[in-house]
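K.L.:
Some structures are shown below for you to check.
Any read-out appearing in this document is the output of simple, stated calculations on the displayed coordinates, not a laboratory observation. Computed from a predicted model, the values in this text were never measured in an experiment. Cβ atoms are built from the backbone, for glycine too; each structure is taken alone.
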Structure P
Amino acid sequence: MKKVLLAILFILSSAYIYAQKIDLDKVENGERFIICSLENVRSMSDKVVFSVGLSAAQNKDEKVFYSILLSATSTKPITVPKNGKLLIKLQDDSILELTTMFEYSDKIGKVNNVAGYVYTGYTVTPSFGVTPDQIDKIKQGVKKIRLETSLEAIDKEFKKDKIGKVIETEYNLIKGALATKKTFSEGF
C-alpha cells in the first residue's frame, strides 16, 4: 500500500511541476499586472511549506517591475514584517538579500481536514522586488533560502534546485506575455 501511495504522490508531483502558468494578466488604468502560479518547493518533512512564483507589473511607460512571491504555510500564526528579509543562497554560494515593502500576516488561519486529521494552517505570501539581473542569477540555481518571520528565521535547504527552475519558467512565461500587447477591452 505504501508503494502505491508513493507512486501516486510521485505522479501527482510530476504533473504539478509542469502546471506552471499565468494565473492573472490584466490591464487596469493603463498598467498591466501579470501573476504566475505559485509552485510548491517543499519536502515532505518541512514544518513550514513554501511555494514560489513570479509576478510583473508594467507601468504606463512600459517599464516592468518583477517580484518573487514566496508563500509560507505554518501551523502557527505567522507574520513577515514590513521590510522583512528573504536571503537566497545561490549555487555559487553568493547571497541575494530581498526585502518586502509591507507587513504580511495571518493570525486567523484556515481549518483543513486531511484524512480525518484536522489542523489550522496559517499562510502569508510576501512579495519581494527583484531585478532582471537578480532573476538571471536565481535561474542558475538556489541552494537555500531564509525567510524573516515573527516565529523565527525559517531556513529551507534544497538538495536539488527547485526555486531557480520555477523562476526561470515563469520569467519566460511573463516575457512571452509582455511581448504581446494587452488592452483593457481585449476579450470583452
Structure Q
Amino acid sequence: MAKKIPFTVDERHRSLPTELVDTVVGRRIETILYRMPAGVQWWDEYRHWGIHDVDMGVVISLSNQVGFEIDWAMSGFTEGLTLSVRTKSRVEAGGLIDVVDVGELPEWQKCLGRAIQEITCSSFVSNEGAPRTVWAVKFRLEDAVEFAIALGEFVEGRPHYAPDSIMVIMDESVGRSYRITGSDRPAWSA
C-alpha cells in the first residue's frame, strides 16, 4: 500500500483541482463505505446526532465507476485529509483495514442515487512551517442534500479536532459551528 500524504492546496486559491472536481461533480452516489481497523465493527454507538465517527476513511462509490476516497494522513508535522479517485475494482479491504458498507443507514439513504452538484473544502496549516492542507470537504447534492467529511471525532457531546480520525457531519448547524485552529473556515464551507 502506498503511503498516504495530506492533500495540499494553493495558499491563494484554497480550492480543489479542477480534474478532481470534474471526476466527482455530476456523478450519482451509489454506495458509501467506511474504512475501519481490521476486526472492528461499525456500531450504532459511533452514530451521534448529525455525526458519524468513522476512524480511517470514507469511500464514496460513484456512477462513473470510480470511488472517491477520503482518508486521514500525517506526514511529519503535516496533518490533513488525503483525496483520491480510484476505479471501484480497487476499492477493497486489505491488511489492517476493513471496508464496511453503511449505505443502508437512514442518514445515507437520502444521498444514494443523488448526483453531486458541488464539492468545496476547508483548509488549514496544521503546524508552523507545514503546507496548507485540506481538513474538511463539503458535498452539495441534488435536492439541497448536504454533508461534510472532516478530521475529528465526537467527544463529550460535540466534535473535536483529532488528526487521526474522521467524522461525517450531516447536520448543517454542527458543520457550520465546527472550526479548528489554523483554519479560517468551518467544516461546512461555502
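K.L.:
Using helix-only ellipticity at 222 nm (-39500 (n - 2.57) for each DSSP H run of 4 or more, over all residues; to 500) as the calculated read-out, with -7000 as its value, let me know the right label among P, Q. Present the calculation step by step, with values, prior to reporting the outcome.
P.N.:
Details: P: -7000; Q: -2000.
Corresponding structure: P.
K.L.:
I would also like to ask the following. Can you say which of P, Q returns 20 when relative contact order in percent (Cα under 8 Å, 6 or more apart) is computed? The partial results should precede the final answer.
P.N.:
On the way: P: 20; Q: 24.
That value comes from structure P.
K.L.:
A value of 1.3 was derived for distance in nm of label points 7 Å out along Cα→Cβ at positions 109 and 141; which structure in P, Q was it taken from?
P.N.:
Checking each candidate, the match is Q.
K.L.:
Can you tell which of P, Q yields 1.05 when Rg/Rh (Cα atoms, Kirkwood Rh), for residues 21-68 alone is derived from it?
P.N.:
Numbers: P: 1.17; Q: 1.05.
Computing Rg/Rh (Cα atoms, Kirkwood Rh), for residues 21-68 alone on every structure in P, Q gives 1.05 only for Q.
K.L.:
I have 49, 36, 25 for Cα extents along the principal axes in Å, for residues 45-156 alone, calculated from one of the structures P, Q. Which structure is it?
P.N.:
Among P, Q, the structure yielding 49, 36, 25 for Cα extents along the principal axes in Å, for residues 45-156 alone is P.
K.L.:
One of P, Q was used to compute distance in nm of label points 7 Å out along Cα→Cβ at positions 85 and 117, and the result was 3.3. Which label is that?
P.N.:
Working: P: 3.3; Q: 2.0.
Among P, Q, the structure yielding 3.3 for distance in nm of label points 7 Å out along Cα→Cβ at positions 85 and 117 is P.
K.L.:
Can you rank P, Q by volume of the Cα convex hull per residue in Å³ and just name the one with the largest value?
P.N.:
P
K.L.:
Taking 1.8 as the value of distance in nm of label points 7 Å out along Cα→Cβ at positions 101 and 125 derived from one of the structures shown (P, Q), identify that structure.
P.N.:
P
K.L.:
Follow-up question, since we're still on this one. Using the calculated result 2.5 for distance in nm of label points 7 Å out along Cα→Cβ at positions 29 and 133, pick out the matching structure from P, Q.
P.N.:
Q
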